[in-house]
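Listed next: structures, encoded as structure tokens.
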Structure I
Amino acid sequence: MSALTTNPATAATAATGRLRPRTRLRSAAGLLGVPGLLAVGFLVLVAVVAVAAPLLAPADPNFPAPLEAYASPSGAHLMGTDALGRDLLSRLMYGARVAILASVAIIALSTVVGTAVALVSAWVGGVVDAFVSRVLDILFAVPGIIFALAAVSVMGPGPTGVVLGLTLGYTPYVARVVRGATLREVRMDYVDAAWLQGRSGVAICLRHLLPNLRPLIIAQAVSSLGFALIDLSALSFLGLGVQPPAADWGLTMRAGLDSALRGHVGEAVSAGLCLGLLVASVIVLGDRLSKQAEERA
């Protein structure tokens, strides 16, 4: 073959790299589909509300007004108030900040640690890989919420223990998925070529393996984010996570349960609906990204 002959794959990649931003957006929209676009739109909306909560919230989320307890929706309180007279819409807005920040911290930490463990294990192989695999199997068998309960029992109730415990619980999930994909990648010809060129194992992992594994890692992280949101809210609902009077969706659902027994269901329903829509959006987006990662593999 002539040296001037163009490789179709290279040409396609180069053409993709020259795509205009508008064309890239259309391509991404086509890959995500309508459900994926709706999920992204809702996630962006929640993120904007969470970041701008101090500007958008109509009232102080923790300011009690006992004389306005269980007030109906009105101009002053668009979604009404809770048992202490606090503005429910403001508490939902600030609760989104807690849910997003804590869950993103859990997934970010577990993804970094799990990916590092997986790369080292798969690259070194042998006894090291066998030992890491057994440890991951043991940790994988324990639900993440158990680690969170253990951390809370040592550190006391609060977001710090919950985040650290759930990070330990989610790390094996990431490590197992990335390790399996890395074992396939290390057998590829480009890895042998890079090794023959004298590049170190660290350089090969960071410059070659990690970029090729990035779509899978991102898809795994997004998919796990939904479960982290559920676990965080469950622990807050039990009183082990964020502590009152902070605004949190789990705490709001717990307080709403007591209010529902008195005939006021708006608090529990609104918090549960927010959490359900956010989790559903994350799962839909993670599913679309996972399918794209499988198609590229």
Structure II
Amino acid sequence: MAEINFPLLLVVLVAVTGALALIDLLFFAPGRKTAIAQYQASQAVPDPQVLDELNREPKLLEYGKSFFPVLAIVLVLRSFLVEPFQIPSGSMKPTLEVGDFILVNKFAYGIRLPVLDTKVISIGEPQRGDVMVFRYPSNPNINYIKRVVGLPGDTVAYINKQILINGKPVVQKYLGEEPGSLGRVQLLSEQLGDVAHQVRKEVHALRGAPRSQWVVPAGHYFMLGDNRDNSNDSRFWQDPNIEPKYWGMVPDRNIVGKAFAIWMTWADPKFANLPSFSRVGIVQ
């Protein structure tokens, strides 16, 4: 099934309903006013039902005028301010759980035109440690969420499950263990830039990456999931001219925004259970 391009659909709906509202304002509304004035001038006591009939808008124009302001507000909010997303996988555990509904700041990294995604106003740049939503480089119709680890120009290494940035190990502290898909999972605190957060590592996982060191190109970002042994991220990268084409670094043009809050959790939205608000809070 083809992916629905919701931003494009929303822009088209705003344009169509706006055009209908404008057509009514310029052409049909003056005609209704003229007809009402002529009727009132010809009657000593105008019939209210006739007045209502003369003032009635064609259904299509009525719907256009009704939906236009609502759709326009949604377009502005979603495109330039805040957009909601749902977490579909466990790649960001323990920071984000499957079923978390999050809010994404759309202007943290600059104002972009809807659909075209062209940055028109530069406000800020992604910082190390940010949780960022972006369009999957191999399929821009899919949104991914990972943590910013490498900035443009950085040399990032991932060796024996340890991150090194420009030759310096990222500080991690052991917090404890919990059951995992392969046995035991280590929980660790990690400091990336100014952000302290938790990560998970499968004790017995053997999953590796085609490479262990990368240089982040200009205008790109190296992304990792907090669930380090269960995340498809920038570690899985090769020269784009070599098959298979791993998705690698995230270009600036694919950035959607910065995740900043969890507002609801609904792990099974098929009415098997109710939404939970126990995880509401700021995303670290």
Candidates I, II; Rg/Rh (Cα atoms, Kirkwood Rh) computed = 1.08; producing structure is I
The value -25000 for helix-only ellipticity at 222 nm (-39500 (n - 2.57) for each DSSP H run of 4 or more, over all residues; to 500), derived from one of I, II, belongs to structure I
Value 2.7, calculated as distance in nm of label points 7 Å out along Cα→Cβ at positions 203 and 259 from one of I, II, is from structure II
Comparing I, II on FRET efficiency 1/(1 + (r/R0)^6) of positions 171 and 187 (r between Cβ atoms, R0 = 30 Å, to 0.05), the highest sits with II
Rg and Dmax of the Cα atoms in Å, for residues 123-274 alone gets 16.1, 50 when computed on, of labels I, II, structure II
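Read the figures in this text as sums done on the coordinates, not as results from a lab. Owing to the predicted nature of the structure, the values given are computational and were not obtained by experimental measurement. Cβ atoms are built from the backbone, for glycine too; each structure is taken alone.
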